[in-house]
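Colleague: Dropping the structures in below, format is structure tokens.
Derivation of every value follows stated rules applied to the coordinates shown; laboratory data play no part. Owing to the predicted nature of the structure, the values given are computational and were not obtained by experimental measurement. Cβ atoms are built from the backbone, for glycine too; each structure is taken alone.
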Structure 1
Amino acid sequence: MQYEGVLEKMQTEYGKPIQYYLVFEDSFINMNQLLGKDLEIRFVGYQCLHCGKKKKIYRQGFCYDCFYASPSAGDWIMRPELSTAHLGVPDRDLEYETRVQIQPHIVYLALATEVKVGVTRKTQVPTRWIDQGASSAIAIAEVPNRYLAGITEVALKNHFTDKTNWRKMLCNECLDADLVSERAKLADLLPAEIREYFTAEGHEIYQLDYPVLDYPKKVNSLNLDKTPYYKGKLTGIRGQYLLFEDGTVFNVRGYEGYVVRMTI
């Protein structure tokens with residue numbers, strides 16, 4: 001069976017295990033059903049997720065021009081503390097930025113390889129944690145805009161990492177930590193502006209169960225620009241990565257905007 005389309009990050013459904021779907025324009029694949037089967041991936045071309053033109057992808061699924069013009073690729077996406085819509089100050093498109101930035105955001109702790117601090121829109125819980133490959137996560141506080149979440153993350157970066165070691169995560173080398181205990185220590189570390197949003201207790205821990213038959217001992221990342229054709233047996237999915245029997249891993253989100261042909 002063959003599928004062809006533009007890669008976007010896999011859609012997910014929280015469950016035990018998490019369900020993964022690769023969605024193309026005219027079809028979709030439940031990736032869980034492919035575990036234990038051979039999968040061919042062939043690079044066909046590019047298609048910018050913003051303008052739709054067949055231009056080489058620069059970053060985040062955008063061509064060069066769109067990456068520097070689209071409001072959905074502004075610096076505040078990766079650095080929420082740079083958000084300014086709450087002040088009525090535009091970056092690229094105030095209407096878009098107001099819609100995205102001024103809504104409830106969650107500051108959280110997640111456990112993947114070690115305890116990590118991060119920020120997500122409330123509507124993206126628990127999707128954000130799934131995409132990161134976290135094994136568990138807990139909310140620290142819910143705040144009314146992205147800026148407040150961002151300054152909280154910055155304050156906590158002095159005590160927790162804000163990055164995930166993807167190689168260790170894909171080998172399931174996970175630190176054992178008590179997120180409830182870690183969260184309880186935070187009250188005095190939070191910026192004054194958000195302490196009213198912090199409560200010491202009552203937050204649910206999300207446990208995340210990934211569809212993995214076998215974790216690799218060592219991983220090698222598939223680069224479609226250098227290796228435009230690959231075939232291997234799918235043995236797991238974690239975060240936005242496909243894991244194969246030979247230790248090859250493929251970051252689907254890292255190749256958004258690439259047109260591929262997949263054969264099962």
Structure 2
Amino acid sequence: MRLRIDLAYDGTDFHGWATQPGLRTVQATLEEWIGTVLRLPAQPSLVVAGRTDAGVHARHQTCHVDLELPDDPSETLERRLRRVLPDDIAIRSVAPAPEGFDARFSAIWRRYCYRLSDGVTDPLLRGHITPVREPLDVGALNAGAHLLTGLRDFAAFCKPREGATTIRDLRELSARRRDDGVVEVHLLADAFCHSMVRSLVGALTAVAAGRRTLAWLEDVAASGVRHGEVQVMAARGLTLEGVGYPPDDELAARATAARAVRTLEES
């Protein structure tokens with residue numbers, strides 16, 4: 001059977017989601033405890049909606065696990081995981097996955113938020129907000145964001161991976177200043193490639209701080225290759241806020257479509 005697990009975590013003390021030998025990661029911690037509390041003969045393997053890098057947080061992450069068990073263990077697993085997991089991981093829910101569900105490939109959007117401070121930062125939030133020295137013009141940041149939304153090749157903002165596409169549909173990109181002065185950059189896309197969010201925020205921050213122009217941003221976006229002038233922002237300011245899925249009867253079709261390598265001509 002396949003179980004869907006929804007969770008949250010503070011990424012400060014994790015070396016990202018994915019298992020790495022000798023390092024503390026969210027995946028390895030969760031897999032170890034699932035195997036322990038269910039007394040499985042072998043450690044299970046989790047599939048996640050979106051791998052987060054070292055230091056990146058998740059308010060709502062989704063993964064799935066396949067288990068060969070005679071009975072549905074979801075209620076027991078949810079209760080026991082909440083009891084044994086470390087304080088920086090919280091289980092939201094565990095439930096049998098609908099037919100055709102794949103945590104990674106069935107997803108139709110991921111939402112992130114990057115938080116910046118150009119003033120005095122609350123020390124209690126220092127692990128979740130990135131300080132910047134220059135005053136930020138949120139209007140200029142949003143003007144730059146407008147240039148980047150839509151379906152395009154984001155190669156200039158992604159670390160290349162062999163065989164992986166950098167074409168993404170960036171549906172939302174906007175910034176707002178909260179009452180406490182923190183600037184939030186909200187991003188929503190069908191998917192994000194490696195370091196894309198932090199690179200986009202890095203380029204937009206340069207524009208908002210007056211170090212770069214909108215013309216520079218347009219040139220970077222059109223370059224088609226990883227751009228050396230784009231700063232990758234610190235991990236601590238980034239949080240995965242949520243993952244969206246289609247109705248149950250569309251899950252399998254979405255997973256099939258998402259596995260195909262995307263091109264602009266086909267999109």
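Colleague: Taking helix-only ellipticity at 222 nm (-39500 (n - 2.57) for each DSSP H run of 4 or more, over all residues; to 500) from the coordinates of each of 1, 2, which one would give -4000? Intermediate results must be reported in sequence, preceding the final value.
Modeller: Values: 1: -4000; 2: -7500.
Value -4000 for helix-only ellipticity at 222 nm (-39500 (n - 2.57) for each DSSP H run of 4 or more, over all residues; to 500) corresponds to 1 out of 1, 2.
Colleague: Hey, another quick one. Starting from the value 19.8: which structure in 1, 2 was mean count of other Cβ atoms within 10 Å over residues 47-54 calculated from? It would help to have the intermediate numbers written out before the result.
Modeller: Values: 1: 15.9; 2: 19.8.
Corresponding structure: 2.
Colleague: Right, another one. Assign the value 0.7, calculated as distance in nm of label points 7 Å out along Cα→Cβ at positions 119 and 191, to the correct structure from 1, 2. If you can, show how the numbers build up before the last one.
Modeller: Details: 1: 0.7; 2: 4.0.
Computed on structure 1.
Colleague: If P(r) over Cα pairs in 5 Å bins from 0, in percent, for residues 151-230 alone is computed to be 3, 15, 25, 25, 18, 8, 4, 1, 0, which of 1, 2 is the source?
Modeller: 2
Colleague: If relative contact order in percent (Cα under 8 Å, 6 or more apart) comes out at 30 when worked out from the coordinates, which of 1, 2 was used?
Modeller: Value 30 for relative contact order in percent (Cα under 8 Å, 6 or more apart) corresponds to 1 out of 1, 2.
Colleague: If Rg and Dmax of the Cα atoms in Å is calculated from each of 1, 2, which structure is the one that comes out at 19.4, 61? Mind showing how you got there, number by number?
Modeller: Working: 1: 19.3, 57; 2: 19.4, 61.
Computed on structure 2.
Colleague: With FRET efficiency 1/(1 + (r/R0)^6) of positions 55 and 207 (r between Cβ atoms, R0 = 41 Å, to 0.05) as the yardstick, tell me which of 1, 2 scores highest.
Modeller: Numbers: 1: 0.50; 2: 0.95.
Across 1, 2, FRET efficiency 1/(1 + (r/R0)^6) of positions 55 and 207 (r between Cβ atoms, R0 = 41 Å, to 0.05) peaks for 2.
Colleague: Can you tell which of 1, 2 yields 59 when percent of Cα pairs over 12 Å apart, for residues 95-134 alone is derived from it? Present the calculation step by step, with values, prior to reporting the outcome.
Modeller: On the way: 1: 59; 2: 69.
Comparing all candidates, it corresponds to 1.
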